[in-house]
Structure I
Amino acid sequence: MIPDSVRTQIRSWIDSTYAEQPILAISHNQEQLEELCAFAIAHALPGKQSAVGNHPDAIMIRAEDGKKTISVKDIKAFKATISSRPTSGKRIVCIPQAEQLLPESANMLLKTLEESAVSTRFLLGSPAKRSVLTTIKSRCIVLALSDEEEVKAEPIDILQLLTTYSAIRPTGPYTDEELRDIERILHAYAMQYGSNMQLAKMATRLKEYYKTASIPGGNIKLASDILLASLTELRNTVQ
C-alpha cells in the first residue's frame, strides 16, 4: 500500500505547473515501488490506454530481460523516445530499479534529469539510498515510502540487501537508516541460516564501526571499508 501522504505528494508533484525535481522513492518492497509508478502514471495520464501500459507518454526504463543492469543502450533508446513533445499534457518516466543504472548509463541520463521539461516527471525507485549513484541521488527529492516501524516489520530479501550494501564503496559515514538496514541483515541472516564465522565477523566489524564513529577523529573511512569487506564475505555465503 502507498501511504495517503505519499499519494498526496505525488499528485501535487505531477500537477505542478513548474519544472520539478525527479523523485527517488525508497522502499525494500519492490511491489510497492511498482505500485507507486502505476499510481503516478494513472494520475498523470488517466484512461484505459495508460492502465494497460500502452500510453506513449508513460515510459518505463528497465534492464533488458535476463540482465540486472540498465545499460547505455537502454538509456539511448529512452532518449530517442522523448525527442518529441508528449502527446498529452504530461510525460511520466519511471525507473523502478534505479540501483541497476551503470555509472556510464547514469552519466548519460544526468543532463536529461537536470534539464527536464515542465511537462516531464521522473520517478525513480530503489531499496536503499546508498544503492543509487550519488550523481543521480543528488538531483532527486528522496521520498521514503515506509516509516521506521513499517520497514522493520516487512520481510526482507537478505540477498538483495546484501547485494545492495556490498556493491558500492561508501564515500562517507553510514547514515542511521543504512546502519539499521545492516542490523536487520544480521538479525534476518541469523534467523534463516544460523550463526557462522562470517556472521560473527560481520557483527564484530559493525561493533567496531560504531566504536570508531563515537571517537572524535576516528578513521571512519577505514571502518567503512572493513565493514564493506565483511558484507561482501557474508553475501558470498547466501545461496
Structure II
Amino acid sequence: MPAALEVRDLSFRYDGGRATLSGVSFTVQPGECVGLLGPNGAGKSTLLLHLNGILPERLPARSEPAVLVDGLPLAPANLPAVRQRVGLMFQQSDDQLFCPTVWEDVAFGPRQLGLRGDALGQRVRACLERVNLDGFEHRRPHQLSQGEKRRVCLAGVLACEPGVLVLDEPTSDLDPRGRREFKLLLRGIPATRIIATHDLELVVELCPRSLLLDGGELVADGPTVELLSDEALMLAHGLEKPHILQHRHPHAA
C-alpha cells in the first residue's frame, strides 16, 4: 500500500523572497494523525498549500514530483484527483465560506465533483450532522459564531470525502468549549490527518507523531510526547513544553 502522503525534497520560495521551504522530506502512512509544529514564519501554511496543489501556482509539466498522494504524483494532469483526495481547511474560516447559506457552502465541493440531486442533499445533511450542525442549512455563514464557522468549514471538507485531511490552525480563536468540541470532532474522523497548530495540548491528545518545522526546514520528526518534552529543542525553535506535559515523563504511556 502506498503512503497516504510522501513529500520529497520540497523547496519553495515566493517571488522575490527568501526560500520558504528548503529540502523538506517526510512520509505519512494511511490513518496517521500527525502534528505540524513550528514558530510563526516557519513555513507550515506554505507546506500545507503544497499538499493539494494550491502551491506552486504553476506546476512544472516535467520534473521529479515533490509531493505524492496515495502514490499519485502531484502533476498538472493529476490535480483534480489529488484535490479530491486531500481536503484542506484554511486557517481563516472566512477564506473558505463564501456562499449565502451554510447548505450551499457545504454543497459547493461535492457539486464540483459532480454530485447532484438527492445524493447531494443527503451528503450535505450527513456532514452537517457529523459536525453537530443539523438544522443549520439555511443559516447565513457570516452570522455564525467562530466555532460554528469552523465546523461548517470542516463539514464542507468532509463532504468531498477526502482520504487525507489537512488542517491549518483549526482551534485558533476558539474559546475553551469550542476547542474541546472541535478536538472531539477531529478525534472521530478516520481519515489521515495533518494538523498544523500552536495548540500543543491538541497535538499531545490527538497526534502520536509530530513534525517540527523552522526556517523552512524540517528539524525534527518523531513521537509527539518525546519532541514536546525536549525543552531545549522546544526553546531553540520558539516553542515551549506544554502544560499537559509539565509533570509527565517523556516515556509515559
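Quick note: the coordinates plus some simple rules give every number you see, no bench work behind them. None of these values were measured; they are calculated from a predicted model. Cβ atoms are built from the backbone, for glycine too; each structure is taken alone.
Which of I, II yields -0.42, -0.94, -1.30 for log10 I(q)/I(0) by the Debye sum over Cα atoms at q = 0.14, 0.21, 0.25 Å⁻¹, for residues 71-142 alone, as computed?
Answer by label: I.
Of the structures labelled I, II, which one yields 1.8 when distance in nm of label points 7 Å out along Cα→Cβ at positions 55 and 215 is computed from its coordinates?
II
Starting from the value -16000: which structure in I, II was helix-only ellipticity at 222 nm (-39500 (n - 2.57) for each DSSP H run of 4 or more, over all residues; to 500) calculated from?
I
Could you figure out which one of I, II the value 25 for relative contact order in percent (Cα under 8 Å, 6 or more apart) was computed from?
Source structure: II.
I, II: which one has semi-axes √(5λ) of the Cα gyration tensor in Å, as calculated, at 35, 18, 17?
For semi-axes √(5λ) of the Cα gyration tensor in Å, the value 35, 18, 17 is produced by structure I.
31, 25, 14 is what came out when Cα extents along the principal axes in Å, for residues 39-86 alone was calculated for one structure; which of I, II is it?
Considering all the candidates, the number was obtained from I.
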